[in-house]
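No lab work stands behind these numbers, since they all come straight from the coordinates. Since the structure is predicted, the reported quantities are computational estimates derived from the model, not experimental observations. Cβ atoms are built from the backbone, for glycine too; each structure is taken alone.
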Structure I
Amino acid sequence: MTAYYHNLFEEALKKDVIKTVMEMVDGDETTLSILQQEIRTLTPDFTETIIPIKKYIYRGDFTFSEHNCCARVWNEGYGGQCTRKKKNSSRICGKHQNMIDKYGELWLGYTTDDCPRNPVHPNGKVHQWRHHLKD
């Protein structure tokens, strides 16, 4: 990170901390003055942290298992069949049944159906399959 961006982020962070604390404590001018003095002495650490990518399970050549849940899983965008066992006489496991109970559907559908093109997670985020990025 260049010095320019480091300073830009540092100043923005300090202002944001001051604003947030002042809102939390309904601070007055004295509180603001003390807070600004304390914040000046702080030096944020912007050391770059590399977050490891989750490992996915290659399931491209999977053989459908009638004993496992029929729900499609995200698997870091590679997809696949849920590896949990079906619950009772259902097509799906307890986890995916809970998703249906909560959201009314499985956002990735079933492995027995066509793969949804751009599935939308219940949190609103649109996902893209890795194998569809080449299309």
Structure II
Amino acid sequence: MAKWCSTMFQDAALVWLQNNVNKMVLLTATVSTINAAGCTATTYLNLTTLSTGSFTIADDTTNLGRKITIAAQATKAVNATGIAAHIALFSSATENATQSATGIFYITSCTTQVLGSTLNKVSYPAWSITIQDPT
């Protein structure tokens, strides 16, 4: 029997991210919550505000599925020094019961980069999240 997935199913998840994520944070390590306890000065290197226009949903012709691309963000201020290793997408409206209790919706690794001064600037290249077609 063939495997198949409707793009409506894949897009529903991606549109949900587009409509609910409004922050992207650069971290030295993964965290379990985005709050004073989980995202501290020692882990949080940059905080960038996103809007629905920061996301584009399209076919992923490389991985065969659907993807959401997060737009490049250039020359963002560095909040603290450390080694950038992870990026998290989250919502600042964590009190909304329909959203994750932690506020975090997605964490990924990134190319590590030493940020030795708060005078540094950091730029995020465009990157994407893919929901692959079933195989």
To which of I, II does the computed value 15 (relative contact order in percent (Cα under 8 Å, 6 or more apart)) belong? I
For helix-only ellipticity at 222 nm (-39500 (n - 2.57) for each DSSP H run of 4 or more, over all residues; to 500), the calculated result is -11000, so let me know which of I, II that is. I
Give the label, chosen from I, II, of the structure having the highest value of distance in nm of label points 7 Å out along Cα→Cβ at positions 17 and 105. I
Any idea which of I, II comes out highest on mean count of other Cβ atoms within 10 Å over residues 25-32? II
For volume of the Cα convex hull per residue in Å³, find whichever of I, II sits highest and give me its label. I
